[in-house]
Structure formats: C-alpha cells, structure tokens
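Okay, got some structures for you below.
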Structure 1
Amino acid sequence: MRQRAVTVHSIRFTERYSGLHSVLQGKRLIAFDLDGTLIDSVPDLAAAVAHALKALDLRQPSEAEVRDWVGNGAPVLVERALTWALQTPPTPALQQRGYDTFMDYYGAAPHALTTLYPGVQQALQGLHQQGMTLVLITNKPERFIEPLLQHFELLDYFALWVGGDSLAEKKPHPLPLLHAAHMCQIPAAECVMVGDSRHDIAAGKAAGFTTVALPYGYNHGEPIEESHPDLVLSSLTELLTTTSQTTKAIE
C-alpha cells in the first residue's frame, strides 16, 4: 500500500518582548545579584562545603542546610559551616584551612551542578535588546564570576561585574552598587537593583536604587517581602512586557 504524505499545520504561540515593566520607566541601569537570582549554585557550593568539612574530619551538612547559609560570600559561608559542625566558632587557623580547601574544590568546577533559573536567558537578552545597561553585583569571589558567565553564555550581556572581594566593601554596603553606577556614568536615581536576599535590597536602598526582589532564591528562610523592596516579581521575564503572536508551523 502506498502511503500518502500528509501536511500537518500546528499552532504555536511565541512571545515577543515589546517593552519594559513600568518599574523601569526612566531607568538606564539594572544591577543583578548572581547566586539565587540568576543561578542556583547551591548544589556546587554544598559539595564544596562537604568536601572541606570532610577533609577536616568534621560532619557534613545537607544541601538544604547550606542553602540557608549562602549570601554573604565564601568566607562567611565556610565560617557558618564550621560553626555548625563544631557547635562553636572556628579558630582563625581552622577557618583558613577550611576556606582554602573550599576554594580549591569549588574553583576546580564552579558550574558542575549549577543551573540557570527559568527565564534568565530570555530576560537578559530582552533587557539588553531594549538598551538597558546590565551589571552584576555579587558577594561571590571575583575569580569565579567570568567562568560562570561564560559557561552559561551570559558574558556579553554585562557591562561590568563586581565580586565580593573586588572592593573594600560588599553587599549590604552600597559601595559596589555606587561603584558600578559611577563606572557606567549613570546616576543612582536611574538604577535598579534586582536580587533575592535582604542584603541585595538593603544595598539597593542605601545606594538610592529602586529595588526589585525575587522570592525563589536564598534569603536565610525569610520572606523577601519583609525587606520591603519596591517590587516583588516571580520571574525576571516580568521585567519585560510581551505580545503573544500566533504563528503557523509546518511539520
């Protein structure tokens, strides 16, 4: 029997970004946090913490426990892990040993288990196409930022990035945000800070930025609404307005 070829027309809905959320009206720069905002890095951080504690013959925490410790930079993360394992703050010597072991392990593969949050790629691409200046302000050590951005193909979206050890202060201090605004020659009143933790919101408010929060990241178990950001969004794509288009695809 000869089979007749059949053309099937299916309907697809695609979204085209046509503009910006009203919170971005009059704004030219958006500063993004990294961990808990753009990427879920806890699986890799938890593996590095477990490795460091095991090397010191200490008990290892669960990934869920590490998730509540993230947000203030690598030294604080290691200190919290050691304090949890020892039930007392570590000595400076033990803190340094744990930190060095953590950094070596994490630095060897900082994105082995890390993933992008849904909508991040689309949002950054859309905001970039709309002419927004995008910068990255994180408490993560600077040496890890570029490899992560390259791995997730986000590098070209950002005008600059500031790590937790790039300047004399890190979030929640406003210095990293003010430094980025100064380097881009954009006043704070025309800038927005987007993050997932109280440190992001506190830094943004102190710098005079409009603050936008995301509820899905790392905020030590506290609802981000308690930090009183100017706006809470469920996804970064909500920073863009969309128009739905109906297109025909031939299969």
Structure 2
Amino acid sequence: MDQTSIVEVNVEVPIAVITLNRKEKLNALNKTLYLELYNVLRQLEANKEVCAIIITGRGKAFSAGADIYEFYNMDQQNFAEFLNTARMVYDFIENMNKLVISAVNGYCLGGGFELALASDLIVASKDALFGFPEIKLGLIPGSGGTQRLTRIVGRNKAKEIILSGKFITAEEAAMLNIANKIVNNEALLEEAKKLASDICKFSYNAIYNAKRAINEGIESPISTSLSFEIALTINLFNHDVKKRLESFIYKRK
C-alpha cells in the first residue's frame, strides 16, 4: 500500500480498501483527489477478482467535504468543472459492478457525504457526523446530495437536513436509513470488511444485478422496473445457478 498517495489502495482479494489520505486537511476533496480516486476505481472495476470496495478516510474524518481554499480561487467555469468532476466520480461509484461500502469515521460532510450516499452501504463509527453545511456558504449540495439524500430519507427530512446545515449523529443517520450499521470507532474497518466478506460469498454477478435492479428500478415506473427485474433474473439463470441449486438440493437430502 502506497501511503504517500492522497488515495491509498490495499487489495486483499476479494476486498479492496481505498483510504482518502489528506488527513491534515480532514480529507478535503479537491480536483486532484477526485481524479486520482476515479483512476483507482476504474482499475478496480476491471479487476475480476475484486468483489467489494471499502472507502474510508485516514485520521479524524471520512471527508470534511470540498476543499474551500481551492474554491476561493475559482471562477464560475472552474467551479462548474469541479462539480462535474465530483459527479462523474459519484455516478461511477453508484454504477460500479462491485459492492461499494463507505466506512465513515468522524466528519462526513458536504462532498464527503455525497460520496458516502453514492455507495451501496454505509458503516459508521459511533463518532461519525453527517451533514451538508453548504447553505452556510450560500450554496447547496451540487454533486448529487439533494437527489440521493431525498431518495433515502424523503423530501421533508432532506429539506430539513440541507436547509438547516446542521450535523446529524451516527445514531440519527441509522434511524433515517442513511447508515446501515453503527460500530465502535476502533472496529470500523474490520466490521466493514466482515460485511463485505459476508456478501461476497455469493455470486458476484448476482450482487451486481441486484444493484442494477434497485438503482435503475427506483428511477422508473414500477411496471417498467418489474419488467427490468424479470429480464435480469432470467439472464442470471445459467449453468452456475444450476450448480448452486444442485448443491442446495443434495445438502437438504
């Protein structure tokens, strides 16, 4: 693992761990980090031995959000490019053929919160804090935050979180279905790995297609989504499934 990079990668098949490594900046997100993260994700996407990716942050934060010092020197065109780069990364995470788990430690704010929301599952430490403070700067979440949060917590709660700029605790995040699991701080990475290992015991192809059915289906009328679900399931019914069925039947006997 290269600990000099701002995006560290450690692969222990079938799990890859990505660590954001700007701890002196609370893992603030700048364009360089986004592009490096994107390149790492693309490499892992192509690795057929990797089933799950865990994203976490080094130090006291998962990510405190965008690097506002970089913002200060941007014009509107540069700012638009920055937001579109962030969106490119988050959309890629959401649509990967891998399970993506965000292991959230400490601050998970702004763009960091958007990154976590783009993942499939969130495991949070007890000291995790989530929020969108953009409103305090005269901005709004601009790379998926208003849309992904609303789809999880509902319209009114999303408005409350975004318009107030207040932080929510790990416990509140779990109650709102933002976080899937809350664990002790020191156990965060191991618990995320355990969750990934439990899921990766199953067919990688089935995991990916379940993601597709849920992610794409929620954007469509239910009749369209049901047809898409059936098509994906039929496509999965192959020799590998027959072998699993045979194994299950003979175990029962």
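No value in this document is a laboratory result; all are computed from the given coordinates. These numbers were taken from a predicted model, which means no experiment stands behind them. Cβ atoms are built from the backbone, for glycine too; each structure is taken alone.
Have a look at 1, 2 and say which one yields -15500 for helix-only ellipticity at 222 nm (-39500 (n - 2.57) for each DSSP H run of 4 or more, over all residues; to 500), as calculated. Could the numbers behind the result be given before it?
Details: 1: -10500; 2: -15500.
Here the read-out was taken from 2.
Each of structures 1, 2 was scored by FRET efficiency 1/(1 + (r/R0)^6) of positions 86 and 110 (r between Cβ atoms, R0 = 25 Å, to 0.05); the highest score is held by 2. When relative contact order in percent (Cα under 8 Å, 6 or more apart) is calculated for each of 1, 2, the greatest value falls to 1.
Figure out for me which of the structures 1, 2 the number 26 belongs to, where percent of Cα pairs over 33 Å apart was derived from the coordinates. Kindly include the intermediate steps, with their values, before the conclusion.
On the way: 1: 26; 2: 21.
This value belongs to structure 1.
If log10 I(q)/I(0) by the Debye sum over Cα atoms at q = 0.17, 0.21, 0.24 Å⁻¹, for residues 54-101 alone computes to -0.69, -0.90, -0.99, which of 1, 2 did it come from? That value comes from structure 2.
Among the shown structures 1, 2, from which was the value 2.4 of distance in nm of label points 7 Å out along Cα→Cβ at positions 46 and 158 calculated? All intermediate terms of the calculation are to be shown ahead of the outcome.
On the way: 1: 2.4; 2: 3.5.
For distance in nm of label points 7 Å out along Cα→Cβ at positions 46 and 158, the value 2.4 is produced by structure 1.
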